[in-house]
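Right after this note come the structures.
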Structure I
Amino acid sequence: MMLRSLQSARVLLASATLLALSASTAICATPTVWAEKPVVMPAPSSLQTDGGQTVLPATIYVQWVGVKTPFLLEAVERFHTNLEKISGKSIKFTELPSETSDFTLQIQSTNTAPRIPSLNMQEHYALTVSQAGATLNADGPIGVLRGLSTLVQLVKRTATEAVLTHAVIDDSPRFRWRGLMIDVSRHFMPIATLLRQIDAMELVKLNVLHLHLSDGQGFRVESKRFPRLHTVSSHGDYYTQKQIRFLVTYAAARGIRVVPEFDTPGHTFALLEAYPQYASQAPLNMQDRAEKNRAALDPTNPATYRFVTSLYSEMASLFPDAYFHIGGDEVVAKQWTQSPHIQAYMQAHDFKKPADMQAEFTRRIAASLTHNHKIPVGWDEITAAEIPQDTVVEIWRGAARTASATAAGHPVIVSDGYYLDRLQPATTLYSQDPLGNVENSAEAEAAAQATGPGGTIGGAVTAQKTPLTATQKSLVLGAEAALWTEIVTPDMLDARLWPRTAALAERFWSSANLCSVETLYPRLAIIQDKLEQLGLDSRANTSRRLSRLAPGETQALRTLLSVTSPVQNYAHNHEFLQIRHKQTATEQDLNTPADSASPDSFVADRFNRQAKAYAAGQEDLKPALLAQLIGWQANHAAFSASAGRNPALKNALPASEMLSNLAQGGLWALDYHRKHGWKRHLRATLAQAKSDRAASATTKVVTNTPQPAGDLLQDIVPGIEALANKVLH
């Protein structure tokens, strides 16, 4: 308490200093007017600025007050590298030998960090930037990292110089657990690809990397106890134990915990491919791709427990974090109910339903993890029957389950609403609060039923009608963005994660009142640029992918994809749709325009804002709108010609034509070369574009609704509609 009071006192003093500096240049009777705040994501708890700027000097003196450790020295060196990338200039860092008037970066950390970060790591920091330099005070070394991530975001370029914006910041996170789950089983992600994501996570202050390391498609970690797991079930793609240790160390240096997930007792096709003796049903169906999501362990076999506990013990030794994810989701009930010996076991042990047997499995596995000093985490299906109270429940099937799990006393992580593979835009994901109400529970439940393998364990829950109590809220550790990679390859990963994950990082860090959907896209565009400057490959990889589709002539394709997005809610996951329609599941080609289309279009967002402003009376925007629309209207001719030479573009021809028609409608609305019947054509075009969007509005709709050709949605529809509404009567 005393320490936090001292920090607050420092912030108040710094604020007073900044106010005094501002007031000294003004008439005494004039109150201070704060300038527009710089873009920092996540938004800090408190940020004040007078708009002043300091030119980044050629030399920055680093002054240490208190603790100086190799951990902190490495962090400052990383900051140095990032500062040069963002500023575009060479800067010398040197330690301050004595008092000086040059620009100084003063760092004060009050204690040392443990070898690895933990749930209760101290992340609070206070940062002041003025003409004389920057002062960073933190409750611990991790707080220093968070402060440096903010400081580098205060850099911007003027016409001739790189400058730092003056600011007084006091900041700490809303939630302790702010994670990103990456599925590396469906599509293996090389170590270098994961390291890029860790670097990006550090900038936006995420602190948990949750790796889904086993599923039907592959087991991804070298096992010395059960070597067939990586020699057979990885299909050649796995991480050595040495690589895992390096990854954990790399993440820890950036204040990020690595939580492993090895899914049992369902989603175990890869485990059973290597060790079929533990299967609930044998032999495994090796021909049907859908079976990879259905296979389950035999919980009646004592050897199964010896296998799982021994495997978990080995894997736990590679991941020093206190938490260990056991999966537990989507166990297909028929895997057990259609087995005579499992049915006999259930009757003998008075298990009324498969959920009771899964609960027994969870209890036994949880006990073994506790023996190894690990805290078990599982998906919310594990709560279908009674489990140990300290088991952490990850919620993915609706806010009603957050309420029921916390009411039972379980700590909770929320990933419901944050599934990146649904290809929803950042605004949709960002609008949902981890402590939100149960309004979307029905859709979340429907999504779970629609997307899973079918007939899974884990019944419905009764929605809590009242808001979460203070006790329930205290049990919500935080939240995770999640990306399942059935239709994500390594060269797609960066673009499928970012910038949407940056938006969710803010939702998980910042107070709810600081999270503004209205200002999200302009800020997100800036943070995405910074992420790219610091090494993210989303744009570079996308450029390579587009060159694969249209070598030497990507411009028309780029124009189309700049204002279109992929269909949502698993509509682009063709294998999922085949399984739902009981068709033979086939491998999907992931080299189509839709696979390189972003869920977020900054170009379309800017157009939509301008169109709405024009419709509201800002007439001076008309020339810019006309220029944009003329370009889009004309693009179809170029795209059609390119598609004639590049067959990979042909399935997007209807989307290109629709963009041209929408743009033409916008031009008519602006009184540009109108023709007879233009109103009818405009109404029809808008109706079709809106119908296309509605076709993937929910997972329930997706299952039985045809999607637009090419799986592409038109993102300028709101802007065209605003222009149309101004003139259509």
Structure II
Amino acid sequence: MTSTLLTRPTIDHVPPYADRQTRIRFVATATGLLVGGLGYFLTLLNYSTDIGRAALAGGYFSNFFDDQARALLDGHLDMDPQSLAIEGFVHDGKTYTYFPPFPALLRLPVLMTTKEFDYQLTLLSMALAWVVLAVMSTKLIWLLLDHIVEGELTWRSGILAGTFVAGATGGTFLTYDASLPWVYHEVYTWAVAAAVGGIYWMVRTCLAPSKHTVFWLAVFALVTVGCRTTEGWAICLGAIGLGLLARFRPFSAEHRALWWRIVLAGVGPLAASIALNMYKFDAVYMFPLKDQVWTQVNAQRQAALAANDGTLSGPQFFTTSFMAYLRPDGIRFTDYFPWITLPAEPAKAYNGAFVDQAYRTGSVTGFMWIFLLLMALAVVVAFWPGRNAVVAKLRLPLLASILCTGGVMTYGYYSTRYASDFVPAMVLGGAIGTALLAMFVATRRRWTAPVTGFLALGMIFAILAQMSIGLFMAASLHRGEPLQRYVSLQADLTPGAQRELISQIDGLPEGGSTDDLAIRGDCEALYLHTGDQYEPWVPVEERDRVWRFRETGQLVPGRIQLLTISGAQEQSVWLQLREDRLARGILVKGKEEIEGPLFEIPTDGGFALGIRNLLDLGYFEIETTPGGAFGYTESVYFNDDWDSLPALAERAYDEADLAAHGLSVSPELGLPIPLCERLADNAGLTLSGG
């Protein structure tokens, strides 16, 4: 008979320093993610708890990926032209979006089961992208520390790593992107997060190659190219280049054995991208701008294409791009909240370049200077012969990360969000630079405090700077309550400096400078100058206006024009009187007439017509009492040049004409707007109090 003795399995002795290293990694990572995540998520939520928040109140331009996902569920790629509006590309009779489909594919598990969350997933998608960025940035810095810094991990290295993680997850232009949950920024958060992931696996393939690393390199290359073509191609070409390097100049036998797999990791996703673009646009890489709806309606776009041989890409834009994204003064400091802003003016064209559109554009040098310094250190060490063998292996990933910027450096359209294409290079360069600093202080303890302090200063500045411009952008684009809160904060924190920005005007604001505040009349409305050449002034507050009518004699049937409303077409508000004491309001928009419900004039002969500016929606609501709301028209409109301007409703009636119909009118203003009155008082302006 045989017996078996059951004993506990033998456990190898764990050295004391292993627990200490684990604790260092955990504390540094958790602290860094907490600081960086706080900056990102406060900006993403706009300091609220609304997880369904969109950049615009109506959800405009946040719907594309939901509609693309619905189209995919129906078995086709083309979309409803009304869904894409000016962003649609009409090719071979079908309308497509130029955005690759990954964010739409990401929505499929939700949209396949419910319609409850349609058009509410953009913010959640951007939150998930941050998680990917956080994981890959964290893995990257620890991988590099393990290979570059000799000996066991110390708290000095851990603090530097945690500081980098905070900056990488909260101090890049992705935090600015988080301020606007719409497709333009959602696709950037995913493209950058995926590109950083692709670069991590490229670095790991360089330092510790295996089939596992090559597989994940292929996955992230596919995701990147499924989000943004320019960055996706950079990662794919980087993988192909790394595979060829492994074939002809391998770092080791393991690299040589995997060379064809590494090449396929780039070729496969690249082929998928080309196939998709060929299907939609019959082009390998670009999309035909001449087919875009925006091109058909915008004279500036048409002129730009004509001046650049039908394209908006080319070396003629390099100098302009360099000055927009890399100039040291691509940032602005003010003595009023939020103190750090974008440059006051849009990006300027250089060397005769005819650009499409140019917005206020922040530079990498201004907002991410600490990353740029670390990147410079990484490049010098990587390409300095014999300086550091480990960093020298990372030359190709560095080049691939820099290649991510190739699209925007030769594209004639300028906006701060395009600076996000620099983030993969800044994260990789920043991680290498941080690891090199850790190696430096490991043997020079007296340098620990100044090096750590300088790195922390740069990262904290980067986080606060991105949060500052994100706060302004979220407020000025959404308008309504967020913009009122922003101006109110400015009044609370810097009343003296804000006072110099305030002026009083009659009618609509014209001219002015960035951040100016204009009060119309006796606080009838308050406007903010955005500094944007296409939307210079936006309304912050506007008082309701009411016209109270009284019956003064025999009512005479007919139509009486009451108001005119400025806009892209002729607009007016009329009152219709009928013989049976019935009346209605009528909104005339060009050749269209919108009739309100008929109401009986009360026996006391009094009724009213009112107009309210729904600021966040950008519409006037017009109603009668009794009767109710009957018409909506733009309170912010596009002129012939597609510049966005505030509209103004003005009196058009003649009191004698009203008297001839048996009516009199008393115009009134609605409830006061406290913020405007507070600003007027601060600026010493005299209001009538009406």
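Laboratory data are not the source of any read-out in this text; all were calculated from the coordinates shown. Small disclaimer: the values here were computed from a predicted structure and weren't measured. Cβ atoms are built from the backbone, for glycine too; each structure is taken alone.
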As an exercise: FRET efficiency 1/(1 + (r/R0)^6) of positions 369 and 505 (r between Cβ atoms, R0 = 30 Å, to 0.05), calculated from one structure in I, II, equals 0.15. Which structure is it? II
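For mean projected area of the Cα convex hull in nm², for residues 113-256 alone, the calculated result is 11.2, so let me know which of I, II that is.
I
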Which structure, out of I, II, was Rg and Dmax of the Cα atoms in Å calculated from, if the result is 30.0, 121? II
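Assuming -15500 is helix-only ellipticity at 222 nm (-39500 (n - 2.57) for each DSSP H run of 4 or more, over all residues; to 500) as calculated from a single structure, say which of I, II it is. Provide the component values of the computation, followed by the final result.
Working: I: -13000; II: -15500.
Comparing all candidates, it corresponds to II.
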